[in-house]
Every structure is written in C-alpha cells, then in structure tokens.
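Every number in this text was worked out from the coordinates using simple rules, so none of it is lab data. These numbers were taken from a predicted model, which means no experiment stands behind them. Cβ atoms are built from the backbone, for glycine too; each structure is taken alone.
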Structure 1
Amino acid sequence: MTTHRFVPTAFFNTIGSHPPVLEIASGDTVIAETVDAHGFDRHGNKRGDRPNPMTGPFFVAGAEPGDTLQVKIDAIRMTRATGWTFDTLSPNVVDPGAVARFPERRKTGWVIDAQKGRAWLAEPPASLQNWSVAVEPMIGCFGVAPDVGQAISTATSGRYGGNMDYRGFCAGVDVMFPVSAPGALFFLGDVHAQQCDGEIVGTGIETAAEVTFTVKMIKNRKIGWPRGMTDTEIFTVGNSRPLDQALQHATTEMLDWLMEDYGLDEVAASHIMGQAVRYDVANVFNPAYSVACRIARSALTGLK
C-alpha cells in the first residue's frame, strides 16, 4: 500500500476513458488537489474551464468491468479562504410566479475560515451582517468512466457517479462505483465548503481543496448505482430526471443490496425498507437529479 501525492496539470470536463494521470493499486491512498467548479485553483488562478474540471483519471490496477471500486473519503481540506455561490434560488425549485420577483442571478463571494469552521458572505446584505454557516466539506462531482466508451459532461450524473452534489459525500464515507472500463478510471473534483440538500441555488460554496482518498477493489462484484456506507448508515444514489425516476433507481439499488448481502427476499426487504428508509433530495439543479435512499445500520440488527 502506497500513498501518492498528486498535483494536476490538466483537467477534464467529461468523465470517460481519458488517458490516466496515475496508476494506483487496491489499498493505495492518494492526496489530490482539486480546483473549483469554474476552474480556479488554491491561489485563485484559472486552471480549467467550467463545468466542474475534474482531477484524474486514476487507473486502478486490476479493475475490470463487472468489479466494484470502493473509495474511502479520508479527508477533505479547504486550500483557499474564498469561495462563491449564486445569490438566488434556481427558477425550477419555486413556483413559476415567484421567478419574476428575483433579481438577475449573480456570482457572490464567500470567506472561508477553516480553523473556525465557519463561512460567511464577503459582502452580505444588511440583514445577514452577523450570519455565517458551518464549513462541512463535501465532494460534488466524482466517479468512474461509464460504459461503451462514453465521455459524459461533468454537469450531469448517471450510474457511474458524476455530478451528484450529495452532501453525504463527506470525509469518513465509503463510496462504491460500478466499474465499466479497464482500470475503473476514477475522477474527482467540484468540492463544496457547504451545500444545502438539493443544491437549490445551483451551487454549493464552490472552492479549491485537497482530497485524501483510499481505493479498494472488490472483484466480481457487480452493482448498478453508486452506494455508500458510514458507521451508522448504508445508502444508495439514483441519478435521473424526472425526480421520481432518480428515486426509483436509488430504491431498487437498495432493494438489491439488501437481498444480495443480507439474505432477504423481496417481501422481507420491503418490510424493512417500508419502515426504515429515509430519502434525501441530493440535487434538483443538474440535468440529472439525484436522490439518496438511506437505511440506518441499527434497522438491520440481527441480519447477517
């Protein structure tokens, strides 16, 4: 097991079978720098183009289609004391009649104090002079190359991961992706210092970061959609539009997981899910919406 430090010199705006930037092995750890969603690095220099320039891809030795890549998010460290958001809600999350009340959308600066763990508007309106939010870093966009040689824009998401913008993708979480290309070809970027459920202003607090992650290959394990694990929960993520289809993907993936790993049939799994599932609307801004389906590990007590 080796620890690699990687500083990117180029970035991709699609997730696909691009030439790998580094070959790593199962069990290896990587410390990788990322730029923000518009391509600005830790020093505020523009290094990439929108949308969501990705660091990578990382080639995982031995990974083949039909395997699963498990990625442990070990740490997310902000590398810049500034970030940005848009300043009004996305028009698609409010009643049509409310849209006319909004001013023209503007990009708005934020100050990030990682030591204090707080962030605040650089030029707040009078009513928000004393207002701040907690710094809770998350990865907005990451995943593996999709199948049949596709290269898909980092603006959206699918079975392979991508721009899911789920606030649950934070330090301490293990995330699993279905491998569809040799080497898996793992990408990451678009780190947010904070973000609401749904990314309803179209951004989180976009900033540059350093992400530490560890990869693990699970051979001959085929999954359909991204899965995640914490100490207290398991979850699945579906990506699609309309929103109900994203929910269907996430729910079916959870059903399959319970049947495969816990020895349940459809009826037994449905009893558990019918009482224990919790849903998060992860994203309702991107071309594909994202929904997370969660179950507490305590609800699975007594199962294998």
Structure 2
Amino acid sequence: MRAVSYAEFGGPEVLHVADRPVPEPGPGQVRVRVGASVVHPVDLMVRAGRFPAPLPTGLPYTPGWDVAGRIDAVGPSVAGLTIGDEVVGFSPWLQTTVGTHAEFVVMQAEWLTAAPAGVPATEAATLPTNGLAAAQALDLLGLPAGSSVLVTGAAGQVGGFLLALARSAGLRATGVAGAGDREFVESQGAAFVPRSDGPPAVPPASFDAVVDLAVVGEPLLDLVRDGGGFVAASPPLRPEPVRGIGVHALDVSPDGARLGDLVKLVESGDIPLRVAEVFSFAEAAAAHDRLARGGVRGGVVIVP
C-alpha cells in the first residue's frame, strides 16, 4: 500500500510517499480503507524533531490521527462492525505511531463509529480528533446548563467544535478570536471578544470556566470565578490551581461511543464541519507548509 512517510526529522521536504505492507487486523481490530485524514499542528512538531517526549517506536513514521473510510477487513472478536461499513475514528498516534495517512490502517474496533450519513469523507475526517478534544474538554469541566465558559482560539478546529457543543449543552459561551472570525463565533451562538496580545479585556471572575486553546496561560485564571474550572490545551501547559479552581488539561483519548454522539450532532446540523483545503499523499509537504503558515479555518485534509 501507499503511505505518507518520513525516515528523518526535518522540514516538510522529508515527507514522501512510500510502499508499506498492507496491515492485517488482529483480535478486536478492523482494517479501514482510508478515504481521508487530517494534518494537525502536532504532526509538524513531531516531523521537525521538536516533540518534547519520547515516542513509542523509532523512524520511519507514517503520521495521521483521524480516519474516515470504509471497513475492509475484520479481525476476530469484533462485534457490531462489518466489511463495507462507512466509519470515522481517532488513532492515538503518540501512543501507537500507527498513522492514518495511508491507504489502509488497522485500528481497535472501539475507536470507530459509523460515519455521518451523506457527509463526504473529506469533511467527516475533520471530526474525530478535534471533535473528541472539544467534547472531552467539556466533560472535564462538567458544567451544568446555564454556566458560562470562555474559549480562547475559538475559531480554530477544536474551538469551533467547543462553541457548537457548548451551545448544544445549554452553556453560555464567549469566544476569543481574531476580528475576521467574529461572524463565525457568533454563528455558533457565542459572544465574541477580539483577540489581544494578553488576556481578553473582560472583568475578573466573569466565567464559570475557561478553555484555553490559544495558550494564553496562567493570566486567564483571573477570569474564572472561585471554585470554577480551567482546561489547558495539553498537560505541560497546565497552570497551578488557585482559589479552588479545578485545573485540567486536554489529553485526547479514543472513544468510539463518544464519537458516535458527535456524529449524531453533525447529522442534526448542530456541529459544522469545516475543510480548509484538500491535498493528495503526493502533496503532503504542501499540506504541512499550509498548516505551518497559519490562519487556517478548517481541516487540512489528506487523501490517498
């Protein structure tokens, strides 16, 4: 099979299309013929050799976390999934280095769920990683309906899903984003606050919780009420708690059942799927370069 690969760390130019053996599913696993997957900022960091923690296996790597595709083979002890099913799923690459930028990928069956009906693979692939990140951030906070939450980086992929999920859960969301993103933020039912060089200009203790996707950091704690909640973008970025604030960090886990809940919200129109640009395997370097240039509003999608 063909797969995007790199055998050394460096710039986008190290990416190439390589021949790899077609993987076989084991117990509890299925093989998916990949229709589309997505490039994430962490992919650029790992490719450049700048990831701050050891990885489970060495080079060469095939990157990729999300998958939208069709089940092509089923291993023993798999129930509820059959050959031909259209599915989406999240592969925890940092734990397994099993990448989805390939023609086929083997994944645990419980990491997958039925794809949203009538949605092209290029759009469906934008849901798993970032949708689960948004859902799990709100799960960490456990906010009751009517609570207020501030989201930085609100126009990004995770931020957009967060605003939509907050609206669906009856939360009062405020999104911090660039001036050009005001229309999108407000379209998700959130109040808009323009991005600035420091913390947003809102009164102290204004919110029940903050989700800090833009990595503003510790100063945002001043905006959370005593005993409120705070979610950092990753464990290394988690500030020390103050005033009884529960401080959490995103560490996205595969969860087919939770992803199934998100698929239903896509099908009902409650969650928008956004695609910035689509690239072929042969254009993987250009995809990485596009994401690195910033200003992306939607998924940078890779297709075989």
Structure 3
Amino acid sequence: MAVADDQPVHIAPTARAPHVEHRVFTEFPAFQAFLQSSLPLWPSQVQQALRLIALNGIVDPLTDTAVSAASLGLAGANYRETLIHNGCLSRHRAVLLVLQELLKAGRIPPVEQLELYCPEAITPFASVLRQLFPNLLGSEYMPDRADPQRKHFPHQDLCELTLPQACLDLVVCNELFEHLYDLPAALSEIARILRPGGFLISTCPFAYDRIGTIVKARHRPGATPGVASEAELLMEPEFHGDPVHPEQGSLVYQIPAWELLDQARSAGLSDAAIHWIAAPSYGVLGQELPAVMVLVAQRR
C-alpha cells in the first residue's frame, strides 16, 4: 500500500556523486525567474558536464557502482536520449533517481512489495524495471486486435485503461504524453488506478519556456488514434520512434508545457511538480539544457 507523507524528494550530492543539482518547481513564474538567470550559462554547463563525465565516468543510480566513460554508449548530440548504459538513457536515470529517493524516504512501499505500472513492455528500460521489481505490470499500445504482438505483450490504452481502481503504488511513463490523443483523460486514468499516496513519475518532450501546450494534431471522434491520415493536423505531422512498430513511428499530438501541472491537479494528482535534475555524476544531462525535467505527481 502506498505511503503518504510530506517529506520532500531531494536528490543530494554525495561523496561518490558530488555533481548533482536538484530543483523543484510547482509553477511557471518561479521557473521563469530561474530560466532568465541561468539560460546564458547553459552551454558552458553542458560542456562542463560532458567533461566531468569523460573524466570521471558516472555512478549507476540503481547499483551505486562506478561506470567508466568508455562503457557509456554515445549516439548523437542529444544527450538526453543517449549516454547509454545497462539499457538506460540519461532521462531514464533521472526517473530512477526520483524513484530511488521515494524508496529511501519510505514514500512508496519497498521493492519487493511495490506494485507499479509502466506502459512499455519491450524496451530495454522495461527489462531493467522487470529485473528490479517483481510486481511490475508492463504493456504496449496495440489498438489493432489482430496485431500478432498481442500474443506476447498486454495491450493498454492509457486514455482508457482496463485496470481496476486504486490498484497500484506507482506509474512510470517515459516519453508517452506527447503521443496521447487525450492527455487529460490519461492523467485522470492514472489518478484512478493509483492508491492514495501513490505517485506518477514521467518524462516527455517539454516546452519549458511557455505555459500553453504546443498542439500539433487533434483526435477526431471515431478516428483511429495515432493515424495521421485520420487526425486533424495543425502542423506538419511529427513522428517519434515506436518500439512495437518502428517502421511507422508514433504520431505526436502535443508537446506539453507548464499547464501540464494544472492538468495533473485537475485529474486528481494534487501534488504535481516539475523536477529539474542536472546530475553529471549520474549521467543525467539534457540537450540544450544541462538537466532533465521530470514530472512527479502524487495522488492524495
């Protein structure tokens, strides 16, 4: 059962991992002030983080063991999507740092009791979670009932889950919110399946410099979700990788922005915040910004 208290999540530097900056923002104006003062420093901070990683390697947040720089896979200059080790990218490690802090603080049940849902099942990160948590439920989005992948992996639509109410302690969503045809409905479904005190941890492409969501496409009633030819396209269609069907990709409906916090609160996730995690010691680094931004929300 999830444990609710008011102890804040705080990722602090340690002797083994001294280069960590963790900030929590509950509203856009506070971040806007931080943005104005820190933006000119970002390019040098990214380069400094890369130098620290090249010199010292990183600490694996799961095992607290050292990982040499030579052991990190580097694919492209979007550091948020690379620095690969043990099936985890930079943004994955930001999520795992938050998860570890929740465990250490007793905000969620211990590993052997924790019941969590992750709407991915075939990715390397899903394999990492499966090894760690015996009560993991993973799924993929496969709306076609004839899809042969359904024989191997459960299908779930995050906007209309079939899971019972208040059945889970934690939901982890990686790079999914931008692809949802009804994001507010999905947030409501996440709140519904979480027990009181349960948490949502999520990353997605985030328009950090604005309040309003960037809407790229809208779902038409009766249309097949994710099919560009059936959606109302407001911009040139954009697709991101789909692990189930990599040949076609997944349509981007929106790029969430700061109104995501209000959407989460309206859905029943009353404690919602954006966590700024700049942690070269753990291999957590963004693209043009020196951090990964993580949504953390709790159902009260």
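Structure summary
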item	result
For 2.7 (distance in nm of label points 7 Å out along Cα→Cβ at positions 43 and 267, calculated) the corresponding structure among 1, 2, 3	2
Given 12.5 for mean count of other Cβ atoms within 10 Å over residues 11-18, calculated: source structure among 1, 2, 3	3
Origin of the derived value 2.9 (distance in nm of label points 7 Å out along Cα→Cβ at positions 171 and 283; candidates 1, 2, 3)	3
